[in-house]
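Engineer: In structure tokens below, several structures.
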Structure I
């Protein structure tokens, strides 16, 4: 290959790497172009990683959690390698007509220059080569500085997303379900707090949509617990909104409608960004008729009046069909589990585990359900003394 052709290839490689890095780390909006190195990198590396993990005997969720941060480290390495090779080819083309040189030596000099090591064992000779070295040194410093400043931003968005996911542990269970969320808020003043909570999740949805379209790799960062995820939380919130929209007395549908539409926009935009198609999911696995009857019984036992009428189940199925195929498609693509509508009978929240977890759970439940006469001013009460004695053992 001629000296000029090598130079052209080098310039194109450098330009493509810098464009890709700029779009990922600095451009605050979604890139519509389908042919991108980063897009193919995450698509094929995730497919390969999830395929390998799927054949592991145990620890699959833990291994899947490694992919997000590890893929970013490898991506930075690919960019750095591309820039070093590109500048090395450019140095080789610039030095070829001045002094005998070897391609491996020029790539070595390019790496030393990129990371500003300055060994001095190999130096540029021509004016063009020296200019290229100066440009590469500046590019290397700028690249490293951008990477260092980029990672805290990425983890800040991740932490803000997960803070709301963790909050659902006490409010909707682990994994979160719509039945648990409505049941735990069915007390005086609780329904008003539920509307405020849905407002917070509407804001959370807007922030998630902005961050995950600007930094799509965040979808691969997984939550602290195996039965928690941003997608499971989103599913529980949408299920809750769907039940309110169908008809729960004393719960105004306005905020539920706003939160539902924001959540569905997240599903549409994220699915479009990752090229995920809705699955042929009819919803039967998540809410069969028997589970629907249990859901009605739970709502009635909690004192919530279901006013959906005789056609409520069909109306709910029609509403579910507008978002559950999107949820299921993303869940399959990201290897995440969707929560059920009703929690399992033996489900325990994360805060209920550990030292004296069951005692804490029962005591808090009793305190929440206590009548005024159960707790006299003098601190007496047979039931409370019994709990005090058990905790003192």
Structure II
């Protein structure tokens, strides 16, 4: 199995500790759940199931993996962090009480990690932390200052190591295989969900550990949905079909987006699909280390507006790619950073009308000369 080696996890924990001390924190509490797993898995390789999880990184001493009441044997088998504590607040959402199960409390964990007491605690994963967990933290350290400290992990995760890039490439390779199997199997009369099944089978047969996201097989007016879920809708000839096929390998997620039509595309549809493809390819040409991110976004908007398609843009043109298929940073008109080598992005070109939409999407790595593409197949008008 391809994965990140243990010494890289140790380096990540030390770098996070440097961030704790740089920010003047007594400790950093990193929060994740089953869906938004990335921060905790990035530090420990532990991926919670049903429950929440956290990593506490004190300014000195060992990091602690914090888990829910049912996950101890699973966590000990999986975690790269050896010190593990379980607490009630990280239980599953059905809220069982677990009478008789011995657990720690936040108060005990904070006392164990920071002997002089926590006066300033940073939270990473702030936007997904439930109120019940935040209130438990506040009860444990009522006089402490609690601040949002997502930036510590964000800055660590923006640029990828060779091992991370290897996993993203492998996830993209598997995604391409799965996309190819869907293109072989798709025809009028099958349902969106049947094609999802084709993609899933190909992914798991070829080494995926999971799906990067709910697979996109939308058709007809459903293709106007920038985010959605597939249904039992039957695919028909002559309408837009949107595929977004993504696999996850070793914790890293890829996705490939392609619009297609069963039969010939109507002329107006074809014009929009071609405009999207042209903008998609140009966006990759505009990207390289040293370029301000907002300049890429401005060129994207200006190009499509000049071609008469400005009204069809919802957002654009890129978002970060890594453990999550969508993660920071975004490339937007107000972005205030410069592209750097080994940043990884999804070039995500979504255009829509009131009747249909389309998405071209591919993962890339920023280089000094431009970008390295993680997927290269099926970048053409697809009429099957």
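Every number in this text was worked out from the coordinates using simple rules, so none of it is lab data. Owing to the predicted nature of the structure, the values given are computational and were not obtained by experimental measurement. Cβ atoms are built from the backbone, for glycine too; each structure is taken alone.
Engineer: Quick check on the output: -10500 is helix-only ellipticity at 222 nm (-39500 (n - 2.57) for each DSSP H run of 4 or more, over all residues; to 500), derived from one of I, II. Which one produced it? Each step should come with its number before you reach the end.
Structural biologist: On the way: I: -23000; II: -10500.
Label of the source structure: II.
Engineer: Related question: Which structure, out of I, II, was semi-axes √(5λ) of the Cα gyration tensor in Å, for residues 169-256 alone calculated from, if the result is 25, 15, 10? Could you put the intermediate results ahead of the total?
Structural biologist: Details: I: 25, 15, 10; II: 22, 13, 10.
This value belongs to structure I.
Engineer: Another question, then. Given structures I, II, which gives the highest value for distance in nm of label points 7 Å out along Cα→Cβ at positions 321 and 337? Can you show the working numbers first?
Structural biologist: On the way: I: 2.9; II: 1.7.
Comparing I, II, the top value of distance in nm of label points 7 Å out along Cα→Cβ at positions 321 and 337 belongs to I.
Engineer: OK, next. Can you spot which of I, II the value 201 was calculated from, given it is volume of the Cα convex hull per residue in Å³?
Structural biologist: Numbers: I: 201; II: 144.
It was calculated from structure I.
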